[in-house]
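The structures come next, written out as structure tokens.
What follows is calculated from the coordinates using simple rules that are stated; it is not laboratory data. Small disclaimer: the values here were computed from a predicted structure and weren't measured. Cβ atoms are built from the backbone, for glycine too; each structure is taken alone.
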Structure 1
Amino acid sequence: MSSEAQVASFLKDFKEKMKIWDVLFRDDRGKNIQALVDLELRPIERKAALEALETKDYCEGPLEEKLYGGTEMWVFGKI
């Protein structure tokens, strides 16, 4: 588990990168669409949800990304 300072640093970096590079959402996967339905979240609201993440929303990570060999993954959630 990462420290609060590490999570805060990740979020700061992530949000800065998101301003420059934006975010790519995988809309070609049925389970992603179903997750939006389950969360009662419209596709247009996804980016705002990412922008609103705070350190208190951290769950776990960084985790190794095994599917595509990309960068590490961080897990956040809201109740």
Structure 2
Amino acid sequence: MMKIYGSSLCPDCIQCLENLKRSNISYEFIDIHENMANLKAFLRLRDTNPAFDEIKRNGYVGIPAIVMEDGEIELDWEKKYGL
């Protein structure tokens, strides 16, 4: 099952989750503001994966970040799912 790193405080994340749910796409949501372990896991992913390089260069956080079952990282959920 894919994992989505995001925040319940992030409007883009909320919109992503609502659209995936409406499209019956299964996911595990990891709220980076829920606890320190979730935040650390996301930062480890973001700081070690080149998929986030442009996001970081432009001063963005990089959520929602979708991690597919094969480890591929998708940052443009609207393009990926046509939603």
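Between 1, 2, which one scores greatest on mean projected area of the Cα convex hull in nm²?
Once mean projected area of the Cα convex hull in nm² is tallied for 1, 2, the winner is 1.
Determine which structure produced the value 9.5 for mean count of other Cβ atoms within 10 Å over residues 26-33, calculated from the coordinates; the candidates are 1, 2.
Going label by label, the one that fits is 1.
For relative contact order in percent (Cα under 8 Å, 6 or more apart), which of 1, 2 scores largest?
2
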